[in-house]
Structure P
Amino acid sequence: MELINLLTDAVNDHASDIFIVAGRPYSYKKNGEIVKYSDRLMPDDTNRLIQEIYRLASNREMQYFLQHGDDDFSFALPGLARFRVSTYKQRGSCAAVIRVINFTLPDPAVLEIPERILSLGELQKGMVLVTGPAGSGKSTTLACIIDYINCHKDYHIITLEDPLEFLHSHKNSIVSQREISADTDSYITALRASLRQSPDVILLGEMRDYETIDVAMTAAETGHLIFSTLHTLGAAKTIDRIIDVFPANQQHQIALRLSMTLQAVVSQQLVPDVNGNRIPAFEIMMLTPAIRNMIRDGKIPQIEGLLSGASTADMLSMDQSLIDLYRAGRITKDTAYSYAFHQESMKRKLELF
């Protein structure tokens, strides 16, 4: 079982993720469904395949993985694709999940990313968050926004990622891409250093803790444009999550800072369409004076009500996005209901059609 052949077949079949786990066949995910590719793998098989992955990744040392039980890195096969790898131990054997990343930057038109989301790259300062569950396309959306800036602005863009996913060439902008652990010790170290590197735009792969969020807000307050992600669904839940990360005695001050620095929250899901493919549904919230007041005054639940009653390019709820897809014949009624943020409300709305 040659690893390169397995990776090639998965890429050619448009797989999104590849699974190497003892006790299961070599498998990959395509359109949200797991496809079994081989006979059941034994621990010796997975150990051998993962050793080969480390050899392909420029003979990366396995010592950290063997000692700690987890490792994250990326590698590329020329002419095929890049791969983001998460290796881990389970039941005493080696396992891995591999994300497939094409060399070419994604086409936002093909991916149906709205122009309003791309135009967030026109902002001058503040914080923009792209949120959603794992595998929902957050990194892809951010890559499209960064490419938009790269094509239209004469900026210095710094990306801090763990690991690097999409590779950006220098177009109108200078793009410095730094990989955590390979190029710098940590997000927080790299983020603090980036403020001394004359950035106009900083892409922070993920806001993992309150210290990173605090420095990111400071960067936004000092005139930089910050893009990052959170594993939350919905604008209101995203704001709650950020505030709740901090100790109780700091939360009022954080809400005040957030109300001044946050510019937009985009939430996204990938939902099955009527042809069995996966298409995006987006929630878009631009920060209006009313929403800034709600954040500052701790009235976060009111944001959901404001969003649900709006349907413009700047304000679009997830449920309205799903209804629009259903009315266009792109998704079924069951899909719209299953992926709705507010299912009871969605049920009543769907009964009108």
Structure Q
Amino acid sequence: MLNFLTDAVEKNASDIFIIPGLPLSYKINGKILPYGDHKLLPTETEALIEALYELSNHRSMDKLHTHGDDDLSCSIQGVARFRVSIMKQRGTLAAVIRVVHFEVPRPEDMSIPPEVIKIANLKKGLVLVTGAAGSGKSTTLACIIDEINRTRNSHIITLEDPIEYLHRHNHSVVTQREIGLDTDSYVNGLVASLRQAPDVILLGEMRDFDTIKTAMTAAETGHLVISTLHTIGAANSIDRIIDVFPPDGQQQIRVQLAMVLQAVVSQQLVPSSDGSMVPAFEIMFLNDAIRTMVREGKIHQIDNVIATSMAEGMTGMNNSLLRLLREGKITRDTCISCSSDPEQMQMRLM
């Protein structure tokens, strides 16, 4: 197992797949490639997964056997950390492992715009970083937290499932808690954190009604709450939050969200011209016009405001893709296929 993990890091893989009936595979630059020809037997995948639990401080496998799923993290000194999602499938065990490097990367090395990192200057309210799984949300969050840690004297509490990047205390005190290991759930950890003198709370994911409701309350009470959603686009993210609440309470939530929401960053990883992956970002900051639209339920108008507010640091996904195209980082076909509105993008490229 150690050899596989070390080799994956050396090959700059982002993910490792342990699936019965397939060779051990790495995901490199967005493509899944086999590691050799040997197809793993169920007994072999089970042995590899047991080794992962051993690496994770001899963690119990009870949750996996009871519920069919488990998440954990482990590390190899001097190599990297690994975020592991383990599952039962067709009566066998399988796993997908995300490679997480020890050092928080520099934003400029990850092509994260300065406008995103400036979110670290916010003192209160709710910030969302959104996108599909594997779009780089965790790295963006880590860079924002690292900027706060380097520049502000604050208490930062992170609630993660599992912990990915390790933050050393710098100008701030950083308390990192792992769901299932240090606290039972996001909601319990979040409620407890409000009694722990936080200035900044990083919430790994807003998964359900209770978590979203508690996060909004925390943001209302003067804390900076940064979290993620598996949505694409600022408008869709706002709709997602509102739709979680019952219909008779949605107007109240619109008013509350219009007050506490400060920014939404939506991102995706797109294939670059050199065969690697490059991020594209939609960035929205809440101004008076957008707050009014949220309050009045005119969410469909937000994209127009984003497109015309570049002076305020905002950018739409299409503009981000066009910038990557002009810089020669992506091809014309990629620019069109990754757009949320391919027909409009084609017209703009004519």
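Each value in this text was obtained by applying a stated rule to the coordinates, not by laboratory testing. No experiment lies behind these values; they were computed from the predicted model shown. Cβ atoms are built from the backbone, for glycine too; each structure is taken alone.
A few notes on this one:
- The maximum of distance in nm of label points 7 Å out along Cα→Cβ at positions 69 and 125 over structures P, Q, that is, the highest value, falls on P.
- Distance in nm of label points 7 Å out along Cα→Cβ at positions 29 and 277 derived as 1.9 - corresponding label from P, Q: P
- Entry that produces 4.4 once distance in nm of label points 7 Å out along Cα→Cβ at positions 5 and 309 is calculated, selected from P, Q: Q
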